[in-house]
1. For structures P, Q, which has the highest computed value of mean count of other Cβ atoms within 10 Å over residues 153-160?
2. When distance in nm of label points 7 Å out along Cα→Cβ at positions 105 and 409 is calculated, the result is 5.5; to which of the structures P, Q does this value belong?
3. Comparing P, Q, where is distance in nm of label points 7 Å out along Cα→Cβ at positions 273 and 521 highest?
4. Comparing P, Q, where is relative contact order in percent (Cα under 8 Å, 6 or more apart) highest?
5. State the single structure among P, Q that was used to calculate Rg/Rh (Cα atoms, Kirkwood Rh), giving 1.12.
6. Of the structures labelled P, Q, which one yields 15.5 when mean count of other Cβ atoms within 10 Å over residues 233-240 is computed from its coordinates?
7. 3.7 is what came out when distance in nm of label points 7 Å out along Cα→Cβ at positions 337 and 369 was calculated for one structure; which of P, Q is it?
8. Quick check: -10000 is what I get for helix-only ellipticity at 222 nm (-39500 (n - 2.57) for each DSSP H run of 4 or more, over all residues; to 500), calculated from one of P, Q. Which structure matches?
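What follows draws every value from the coordinates through simple rules; no lab data is involved. None of these values were measured; they are calculated from a predicted model. Cβ atoms are built from the backbone, for glycine too; each structure is taken alone.
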Structure P
Amino acid sequence: MLKLALTSVTALALAATPTLPAAAQAATHAQPHDASVADAAVTNLGHLDFLLDDVPLLAGVSGHTTYRLKQEPTAEAPWVYADRQSDGSYRPVGGGTFDPETGYYGQGAFDADDIARAAVVYVRDWQQNHTASSRQHAYELLRELTYLQTASGPNAGDVVLWQQADGTLNASPTPADSPDPSDAGESFWLARTIWALGEALPAFERSDASFAWFLEQRYDLAVAALNRGSLARYGQWDVSNGARVPAWIVTQSTAATSEAVLGLSAALRADPRDSLTRSALAKEADGLAAMAAGRPGVWPFGGFLATTTSRSMWNGWGGEAPEALSAAAAALGRPDYQRIAESAVRNFIPQVLTTGGPDNGWTPTPFDQTQIAYGADALVQSIVTVAARSHDESLQTLAGMAAAWYFGANRSGQPLYDPTTGTCVDGVAGDGTINRNCGAESTIHTQLTMLTLDAHPRIRAVATRATNVISRSGLSVAEAESGTLSGAGSVQTPTSAWTGSANWSSSYVEASTGASVTIPLASGITASKVYPIVDVASASSGSTYWTATLRSGHVVSLGTTGNGGLGAQGIAPTPDALLPLSLPTAVPADAVSVTARVVSGSVKIDALLLQPEVSQLSLGGPMSVVLRAFAKGGFSVVRR
């Protein structure tokens with residue numbers, strides 16, 4: 001970063017903001033953050049303010065210090081969780097088992113992940129809404145975050161994840177983190193520290209040169225840790241079930257890499273001459289771009305895979321990837337990155353929204369249908385960031401439809417956010433059951449979305465007015481074990497759905513040469529692309545021929561898939577991979593079943609993933625919006 005002369009800017013005086021102890025907070029919920037905000041605004045940091053508590057910063061802890069430690073021996077951090085009480089209030093709690101004798105949690109009261117992301121919220125609110133209290137909270141959170149960062153020694157730049165309420169660091173919690181100790185290597189919390197520092201630096205450079213200079217040193221330490229870790233492998237490629245994957249992304253994770261890229265992009269925009277940041281960003285963005293997979297007609301339709309160790313998994317945590325890659329495209333002047341990000345937004349995200357919304361995981365079927373603010377926010381931010389560089393009004397409507405999740409357009413049919421208090425929920429299960437707790441991560445990502453909505457009133461109007469799901473028809477699953485078997489085939493039920501890199505949707509059919517299984521399709525099915533989900537073997541294992549039977553009895557050829565030939569296992573945890581394979585011919589609308597006949601070899605068939613040639617989501621309320629997603633690629637929206 002550009003080094004500032006300390007004498008060039010006079011540091012602003014920082015007024016102390018008292019915070020109630022946690023016990024008192026549980027009984028006196030915070031009031032709305034800013035009563036002067038217009039009625040239409042939806043940002044309300046009241047609950048996030050409520051989660052903040054004072055943290056003692058212990059002097060003399062080897063490798064750990066922070067800005068003005070002697071003069072200001074406390075900072076702020078949000079409690080990790082907040083349990084909703086029967087009277088509607090919230091009780092802040094830590095992570096892991098609580099020991100009443102020590103007052104310690106197995107993990108801790110506070111963690112670097114939430115501290116870093118909370119700092120991003122307050123920096124953005126300060127910059128967007130000029131809220132003085134948000135500036136102060138950002139300052140305190142950043143002092144706390146940099147205290148958790150190891151400042152010297154072989155692990156300099158890495159970050160301790162957990163801290164107890166009395167300020168004690170817990171580098172090796174129960175259950176253990178990876179890495180353990182938590183500052184022993186690269187991590188999600190290092191990536192999020194880079195995100196927070198990258199966004200905070202430009203803001204404080206304009207108002208407090210001394211603090212900005214300190215943050216700059218810590219940012220450089222964090223980027224040095226990144227260079228020492230994954231980026232030391234830049235240009236190296238691994239093999240994962242036959243696929244070539246980048247060996248240098250953060251913790252093999254698209255999500256962690258995305259958050260590092262967000263911080264690096266913000267820092268580079270502020271100082272385009274910073275060669276350290278430019279180099280790190282270009283390398284991480286190269287890795288992120290390589291995680292995009294598929295295309296229209298080929299799963300996952302241009303989305304980003306979650307990890308280099310699995311060819312079968314997308315998750316909501318990785319939903320930030322289009323946002324991050326689009327931000328990198330702008331910072332680096334790389335239109336190729338923008339095209340990759342835009343493909344995911346135009347082709348993959350509409351399939352997510354028409355299928356059910358921000359599920360936690362497609363692995364590869366929509367297996368984990370729990371939905372949380374993290375995933376919802378990731379979709380909104382990705383659409384908005386791409387839209388800012390494409391000037392397409394339909395993307396703004398798409399973003400509003402994604403954000404309507406908070407206001408009722410979700411499986412519960414109920415609002416998940418209250419703008420009058422800033423409270424949210426910790427998630428919605430696949431059956432619509434709501435988890436009414438409201439912890440730090442959920443609150444942080446909810447408020448990141450609300451800040452974005454308030455910055456884009458047209459998007460906010462869709463989100464807050466089109467809040468009822470009228471109809472939805474997206475991807476569906478037909479289970480192989482529901483079919484009729486003939487020949488050398490049987491139904492197998494795995495002891496665990498998790499294979500190590502994917503999830504069996506339930507049981508599966510195992511069959512060999514000459515066997516067949518006829519899988520019934522739901523009545524009323526529309527014309528659909530069919531993706532047989534097959535446990536593809538690493539070595540060649542013959543082929544399977546697929547047909548569809550129509551209501552008239554006519555049989556239509558759909559195509560042939562290989563049972564194996566995936567390639568070397570490499571870094572993948574299993575030699576086989578559970579993959580949705582593409583068939584060249586769609587199932588007609590009047591099809592009643594699909595039959596798989598094993599031509600040669602053996603095969604394990606999990607299910608059929610059916611993608612309507614036209615998927616649809618219709619939202620109603622004071623505003624009506626219809627989204628149509630096309631199997632051939634792209635989408636359309638109609639507002640009424």
Structure Q
Amino acid sequence: MLHKISTFFSWLFLLTVLAVLSHSCANMAAPTGGAYDIDPPVVRRAAPAFHSVNVSPSRIEIEFDENIKIEKPNEKVIVTPPQKNMPVIRSIGRRAIVELNDTLLPNTTYTVDFTDAIVDNNEGNPLENFVYSFSTGDRIDTLSIAGKVLNANDLEPVTGIYVGIHSNHHDTAFTRIPFERISRTDSRGNFTVRGIAPGKYRVFALNDLNRDYKYDNPQENIAFLDSIVIPSTVPAVRQDTVFQDSLTVDTIHTVHYTRFLPDNLVLRSFLSDFQRQYLQKHERPESHKLHLFFAAPTDKPSFFLINPQVRSDDWYVAERSAKNDTLMLWITDSLIYQQDSLRMQVNYLRTDSLNKNYIATDTLNFSMRRTGRGSGNTEKKGEEEQIRFLGVNTNVQSTFELYNPVRIEFEQPVTAFDSTYVQLLAEVDSLFEAVPFRLESDSLNPRKFTLRPHWKPGGKYKILIDSAAVTSRYGLWNNKYEQSFTVKPLDQYGNLEISITGLPEEKPAFVELLDKSDKPFRKSYVKAHKARFQDLPPGEIYARVVIDENEDGVWTTGNYEEGRQPEEVFYYPDKFVIRAFSDHSEEWNVRARPVISQKPLEITINKPEEKKRRNPNLEREQQQRQNQQGSSFSGRGSAGTTSDMR
């Protein structure tokens with residue numbers, strides 16, 4: 001009997017062990033190791049204490065409840081008033097240390113804005129909007145102003161530009177005196193200037209290249225408000241929501257707080273039209289070509305050869321850019337371009353150290369190294385030399401846009417080119433007949449010509465230039481050029497009419513249509529509050545309107561010395577979808593939406609960086625559930641396999 005009982009318990013023990021092992025194998029998982037830390041560091045104490053008065057520390061220590069790091073302190077941490085000698089900002093264990101290397105001003109509130117630079121050492125959880133302040137006087141100034149900085153010409157958010165204030169309202173304060181208090185914009189262009197005393201201020205933005213906190217370099221981007229700003233506060237209420245998880249709301253709290261005003265300033269950043277003038281480089285890429293490159297748009301320079309000495313101007317053909325910053329001289333006198341070395345005297349605008357322009361005179365040397373064939377020539381006797389034709393490029397394709405003219409560009413300047421050298425033929429009843437057109441030469445580039453006919457929608461055309469009809473100034477002639485093409489019919493285009501409201505009265509304005517890369521491709525002036533566009537290709541397009549103050553047809557930048565703001569720009573906050581063979585009528589109130597939120601995100605280049613805080617605990621719980629589900633399916637699969645085997 002005892003033997004049977006012993007045997008029974010032995011089998012029972014064995015079955016129990018097998019069951020435990022089977023369950024363990026079916027639910028294998030890594031040990032949890034405890035919950036992850038998802039909370040930012042918590043401040044324990046500071047020396048001097050927060051909001052201390054009548055102190056002048058050279059060293060600030062802030063202690064937290066865990067080890068910390070300070071990320072990019074020179075970029076993210078702002079000390080105001082601005083420091084001439086950069087403070088040393090570092091972390092040691094649980095402490096953030098700021099060493100101030102400037103003599104502190106009396107009766108002044110100092111603010112150290114860490115933004116989100118402080119993170120815990122292990123998980124990198126940031127302490128958002130962390131600010132420390134103290135005063136060398138007997139009070140702490142707590143007012144602040146906030147807003148956004150945008151590029152004036154395209155409404156892009158400006159990242160990392162300083163925003164500063166002056167209580168001195170004279171125009172020269174911005175150019176001669178460092179800012180009294182500063183901030184810096186984040187990736188969204190937002191800024192907050194803190195620790196401001198009651199008073200009246202002027203507000204500026206400055207891309208401070210030399211870190212002197214004043215506008216003394218015309219190559220620095222700036223912005224300025226025309227109005228005076230008076231900081232103030234009002235009581236306000238907001239609703240804070242506490243979530244149980246990512247979907248479930250726990251509670252909604254009503255929070256009373258103090259709102260600091262103004263908090264919606266908009267600064268439009270621009271670069272002055274002043275640019276330093278100087279000759280960047282000169283070169284002679286080919287024996288008959290001289291290049292001059294200038295650093296900025298300039299007046300047309302004067303020049304003459306001094307070796308060989310030539311005073312007339314019939315030895316070259318000039319080609320230049322629209323703003324004269326690039327000049328190409330095609331040497332047409334063979335006695336000159338056959339010389340290996342040329343010397344030229346050039347008179348041009350140059351900017352001195354005081355940013356004043358004067359006429360500079362330089363002597364330039366142009367050398368040409370020839371690589372003629374030597375005695376080692378391996379060219380086969382009797383081999384016919386290949387003919388090199390004058391290159392001809394056009395914009396003609398097999399399917400041609402209805403609104404495009406024909407553009408022709410030759411490789412080299414030509415001796416003559418007029419409408420008699422070109423045939424433009426249109427198909428009429430299976431036969432091609434000549435059609436009239438106007439041929440225009442380019443005023444800047446002697447190699448470019450534009451052919452303007454009156455296209456028939458859907459018409460079939462052919463353009464011809466006979467062989468050897470055109471000869472370059474260097475003896476090359478053209479090969480025969482022939483291209484057939486079809487102009488798109490009207491049913492492949494749409495028309496757009498935009499009714500615009502909210503524009504300043506009696507000020508000219510034009511609308512630019514933009515592609516998906518924010519580049520303009522069509523322009524129309526606003527007349528009787530409407531802008532019209534015909535023959536638009538189907539697709540998605542965007543638009544902006546420019547208030548053309550000086551009526552020059554382009555956006556014009558600002559000038560601080562003249563007190564002139566850049567011309568205003570507004571973006572249509574959505575897109576237009578153009579359909580073929582359709583007329584589109586749209587309404588646009590340029591004031592319906594704040595300018596800071598007008599530009600569509602699809603064409604915004606500086607898209608805001610979204611900060612996504614991970615919750616490793618939630619991620620681990622989800623992973624464990626997936627593992628358990630996978631193990632359960634695996635166990636059932638194993639059982640099934642065993643059954644099949646039986």
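1. On the way: P: 21.2; Q: 18.6.
Biggest value here belongs to P.
2. Q
3. P
4. Details: P: 12; Q: 9.
Once relative contact order in percent (Cα under 8 Å, 6 or more apart) is tallied for P, Q, the winner is P.
5. Source structure: Q.
6. Considering all the candidates, the number was obtained from P.
7. Going through each structure in turn, the value belongs to P.
8. Considering all the candidates, the number was obtained from P.
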